[in-house]
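Bear in mind that the values in this text are calculations on the coordinates, not laboratory data. Source: prediction; values computed, not measured.
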Structure 1
Amino acid sequence: MIHTYPAPAKLNLFLHVVGRRDDGYHLLQSVFRLIDRADTVHLTLRDDGRVVREGELPGVPEDHDLTVRAARLLQAHAPHGAGVSIRLDKVLPMGGGLGGGSSDAATVLLALNRLWQVNLSRAALQQLALQLGADVPVFIFGQTAFAEGVGEILRPVSAPPAWYVVLTPPVQVPTAAIFAAPELTRNSPPLKIARFSAGMGCNDLQPVVVSRYPEVARHLEWLAQFGEARMTGSGACVFASFATEEAAHEVLRCLPEAMQGFVAQGLDRHPLFDCCAE
């Protein structure tokens, strides 16, 4: 039997770099908003203890695939012999700042937590998820989140209903290279969560990416005609928010043929929010 689950994308409504730890990791502040654009994860349970990826993911060997690593991480808490075959239908672009790989891994953790009857709490799953990458825990957290630290300190925050136009420039932006850029601002004043409202802040990584990737700059400039446009994560995708679905689709209908994008609705909760106990 094949079990099928969504792995939704995220947007960073703002992203500030507020410092740097002694170990080189950057200290961040951000608000993560899930949207209803999603990869699809197909899971088939096995009883031979193997974790197998079905199909190819260009440029990602099986042992490096976050979904495979997530399943193997959870196996330590699962009954003897628990295994799974994993197949992905990818919609979210790699290197786009939408968190696709992290979300895929989180969906595997959330779904197998129930299917393998592991029943770890949300907090325990978030700790496991952090071993896979700084963006994975927010998908386990499963709601609009004010993030601090390296992205692992998460608190719920409300964001108004919104529809987003998201443009996908045809480039992959390597996150590590952007964070290593000498011109990156690393001392933004921290925001107080009580003062956060949608539209506050900026993306400190955006000027670095724009200077290195003209396609990202071009997409931002086009979208900015219709509202405040900014980049999500370390790029390359850019977005603007609108109050209604129709307003967002009106903008998308104007999109030049040489550009690609989509409309997505903001989610208050992850579709698999109930797959773990509090």
Structure 2
Amino acid sequence: MRTELASEPGDPARPNEDFASVGLPASGQGGVLVVLDGVTPPRSGTGCLHSVPWFTARLGGALTELTVSLPDVPLTDALARAIARTADAHRETCDLSHPRTPQATVVLTRWSPESVEYLILSDSTLLAQSPDGTVTPFLDDRLSRLPRASLATDALIDAHIRNKEGGFFTAAADPSVAGRAVTGVLARADVRALAALTDGATRWVEKFREGDWAECFTVVRKEGARALVDRVRALESADAEERAYLGRSKTHDDATVVYAEL
């Protein structure tokens, strides 16, 4: 089995808000992959004493432990338990009802000799390659389907579409959001390799249009996870002034890529 992980903050002066891990049970049978993309808060605050990296580390650590130690627990239940555990760690000191309480997107997958389970919540991406080389993207596309006018300001996102019916969902303090995730199960024999990417890395496909998902996967498989992040950084820097591709988006975003060859 081969695994590879690359993660880089968008700004070296700020902590990386992404989290990534690969967990391998002591039995040697199967494994898990966890990728979180912390949501950068507005300057107006979050009602929480803790940083987004604190939150993603707590949530990601809980998810890794629960999915490895409880292989028979469905991924939605593992996410709900991890959210509840993380919320309990700061509910006495923080306002968890605040719409911008620390939160994150989630990609979670667990494989065994028989199956590959997956869960996606919000705009991070899972790519699965079959033995014949076909690459299939698994996405939660609710955010991309929203009218662009709805995304005009952070205030509008908070008030109308974040963690609301008809909008999109992230892992914050409410365990029930796990039921909103995109989930599925694949036969283990149908999966040769997996790649999970936060939206800072998927810019190569979704913003800069340098290739499709299969070509993106090929970059990671042949050149390595770091190579994809480096390619994105070069494209971001080239577009920093003209902003033909980035638009209102920040020039650099935290970018994480995890690859697992099963």
Structure 3
Amino acid sequence: MLSMRLITGLLLLVVAICLLWLDEWMATIDFGEAPLPRGIVLLLLCMLASIFAAIELSLIAAASGRRPAVALVVAGCWALLLTIWSNTPDSANGTIGWPLSVIAAAWFGSLLVYTRGKRIEGVFADAAVSTTSIIYIGGLLGFYLLLRQDVSAWWILAVILITKSCDIGAYFTGMSIGRHKLIPWLSPGKTVEGFVGGIVLAMIVAAIANWLLAGEGYVALPVGMALLLGLLLAVFGQAGDLCMSLLKRDAGIKDSSTILPGMGGVMDVLDSLLLVAPIAWLMLAA
């Protein structure tokens, strides 16, 4: 199980590095007076990930007794991602109004979908689940698109590595010296020692990533800020993992799917990355 998890994790890392390199390279291409927009590869990656994430959340919703509308959630995620990406701070029509309009449209669209056949039972709950799923997936992934407008694609990779290093540190520290359960009623396998070990490793990785990016000429943080970034990404990443655990336990399932050998589903990988996205944007861009 562990070996399969490591193999899948390494393959995902290689794919992420290749795609982010492509995104960084494409941003340097200039077609006359119209250079390619920043983050176009990242946008396509987020749109692809949102398909699998929407399917998995819909399965969780169905297991919890709700009526999932996968096509609606995917369409809402794509619309939200596209409006966030196209409405950059320096664009002529850059405004928060467009993403909010998408969310409003998703809400009323959900009401129309779930009242088909003149059925009214559970409409509010079903529409709320679909709209929340769109915000959860599309809205939080959108922060990476916002971040990409201000920083190198390699900083996006750094955020991913810092966040996931906390998972690695927490796992091995918990396995070796973990004695005190963190939240046994929600995630019995997590320990206080593992939580602390994950934070320490994330802070170390953040400091190394910051040093490497500074050496390559990219914008870097002061050492103290880099360590704070590692701390915050670790804490919020673990919180994101616990949020997903809460949803899965409510639905009575262990993994969001089995599409990724040894890891579960796409949401089992994205759970920590979604919640850290606003923090990364606040720390690195805003």
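Remarks
- Origin of the derived value -0.46, -0.61, -0.76, -0.94 (log10 I(q)/I(0) by the Debye sum over Cα atoms at q = 0.13, 0.15, 0.17, 0.20 Å⁻¹, for residues 132-179 alone; candidates 1, 2, 3): 1
- Here the criterion is mean projected area of the Cα convex hull in nm², and among 1, 2, 3 the highest value is seen for 3.
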